[in-house]
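Multiple structures are listed underneath, in structure tokens.
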Structure P
Amino acid sequence: MKRLLADALVSNASEANLGKAKTLVDECLAYEQKQRKVSLDEIDGRFNPFVQTVRADRENADALRAKAKTFFEMLEAARISKDQKAYAMNLSAALRNYEELTSPSDSVRQQATEQIHRTLLAALEGLRKDLKDRVPTDAGNLLLQARVLRGMKQYPEAMDLYRRLILGVNPSVNPKFYWEMELETCETLLAAFGDKPGAMRDLKVKIRQLELKDKGGNMGGLKAKFKAIESRAEQLSQ
């Protein structure tokens with residue numbers, strides 16, 4: 001409900017309405033952060049005790065190798081191939097190095113054990129990060145925040161959010177949203193840098209690059225709007 005109201009206020013972008021919309025968006029973002037924190041804390045709750053036991057067993061090769069096996073089971077449960085991630089490949093290499101030792105001295109065995117310990121800790125942190133990155137962010141809240149900031153002429157902050165949104169969407173899966181975000185990015189650049197001929201030339205190049213990238217040929221049904229921005233950028237680039 002708050003997001004719908006904020007969206008309506010942004011559409012009627014008076015200074016007062018934008019201020020109210022920002023307050024509502026901030027409340028939506030705060031609620032989302034609270035919900036995401038529950039998921040992030042749950043991940044930490046699973047990883048922290050395991051990391052502590054790995055640290056405690058830093059000189060115990062057999063215990064570390066057993067924990068490495070548990071790590072690979074966690075990786076499989078997360079549906080991540082061990083060949084996809086450098087942290088998993090490094091751990092595999094450390095384990096192979098240890099297993100291939102033949103009549104090693106105590107110092108060589110200790111170095112190999114330390115390598116397992118080091119790469120296992122790095123692998124756990126890598127997997128932790130990947131799992132946290134999977135915790136979804138509500139794109140609708142980010143989009144509203146970007147629109148509010150654009151309406152308030154806080155263009156750099158708005159552009160940062162649009163970049164995040166574009167990076168997070170697969171054009172093949174959700175082409176409508178992708179092209180809407182690219183269009184709003186171009187609109188923001190036009191509003192922010194319309195008095196800078198060099199920036200307008202860059203904007204023309206960006207639109208032409210997007211046109212070349214477009215497999216559908218109509219830029220998500222928004223080609224006419226992109227062309228209008230390109231034409232305006234051409235005028236302002238003189």
Structure Q
Amino acid sequence: MLLAAAGCSVKKAVLTAPATGSGNMEQVMASDVAELNYTARPFFIRRAEINIDGNNKSHKLIASVRFAKPDSFLVSIRILSGLEAARILLTGDTVLINDRINRTLYFGSNRNVKKKYGFDPVLFPLLFGDLLTGSTSLPAAADCNEGTATLREIRTDCIVNYFIDCKTGKCNNITVENEFMKEYISIAFGNFDKEGKMILPKQLKIAKVANFATVEIAIKNIEFDAASIIEFIPGRNYDRIEIK
């Protein structure tokens with residue numbers, strides 16, 4: 001899983017910071033940053049290109065992502081030929097995975113997915129540089145220091161650090177640590193594009209250090225305010241395996 005953490009002694013992933021903005025702020029408000037979230041409105045990423053490097057191997061995939069409020073993601077993963085390998089539905093409490101290659105439907109609660117794979121589906125919006133909403137542990141504001149403000153969110157079993165550009169109010173980097181600060185993942189954002197009042201990262205790089213893997217994702221085509229209805233159709237005559 002992309003957000004399963006790894007060793008914490010490695011530097012953060014780095015991408016080019018956004019060049020647009022209205023000027024430096026002295027303080028960043030968490031509520032203002034959240035208003036710029038990808039997930040502040042429904043969207044449909046028609047095409048994202050994924051490159052995975054690790055263990056002397058490289059894999060290239062294509063994905064599409066549809067988001068509907070309040071918390072539903074429908075993700076399609078395809079190989080380069082266009083054949084769909086998997087379709088994944090993430091909601092606030094459930095995960096469904098159509099494994100089209102092995103004709104298997106995996107299903108389970110977010111809690112069981114987290115227990116088995118070390119990935120909490122609730123963290124998925126971090127891949128878009130979003131602040132996780134609804135948290136009571138996220139500070140309301142952070143002072144800017146040398147152009148960057150840091151919001152530190154202490155969750156039940158991990159710590160999320162948001163490094164925010166004080167010119168744009170957008171995250172340049174997000175790190176996730178476990179509660180003992182022994183595991184670590186870094187997500188860096190780049191290729192920022194201005195769409196109306198929104199400044200959106202179109203590129204991200206995930207550093208997962210334990211197995212020296214990196215994942216780079218380039219968002220090529222995105223539409224906002226798309227149809228907000230998500231429909232997941234389980235594979236016909238698929239084997240069903242519960243994640244537990």
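Values in this text are rule-based calculations from the coordinates and carry no lab data. Note that the coordinates shown come from a computational prediction; the quantities given were computed from them, not determined experimentally. Cβ atoms are built from the backbone, for glycine too; each structure is taken alone.
With respect to relative contact order in percent (Cα under 8 Å, 6 or more apart), the largest value across structures P, Q is given by Q. Out of P, Q, choose the structure whose coordinates give Rg and Dmax of the Cα atoms in Å equal to 25.3, 78 when calculated. It must be structure P, since only it matches.
Given 4.2 as the derived value for distance in nm of label points 7 Å out along Cα→Cβ at positions 87 and 159, which of the supplied structures P, Q does it correspond to? Computing distance in nm of label points 7 Å out along Cα→Cβ at positions 87 and 159 on every structure in P, Q gives 4.2 only for Q. For FRET efficiency 1/(1 + (r/R0)^6) of positions 135 and 175 (r between Cβ atoms, R0 = 30 Å, to 0.05), the highest value in the series P, Q is held by structure Q. Can you say which of P, Q returns -1500 when helix-only ellipticity at 222 nm (-39500 (n - 2.57) for each DSSP H run of 4 or more, over all residues; to 500) is computed? Here the read-out was taken from Q.
Across the set P, Q, distance in nm of label points 7 Å out along Cα→Cβ at positions 103 and 223 reaches its highest value in structure P.
Where does the value 1.04 come from, among P, Q, when Rg/Rh (Cα atoms, Kirkwood Rh), for residues 95-198 alone is the thing being computed? The read-out comes from structure Q.
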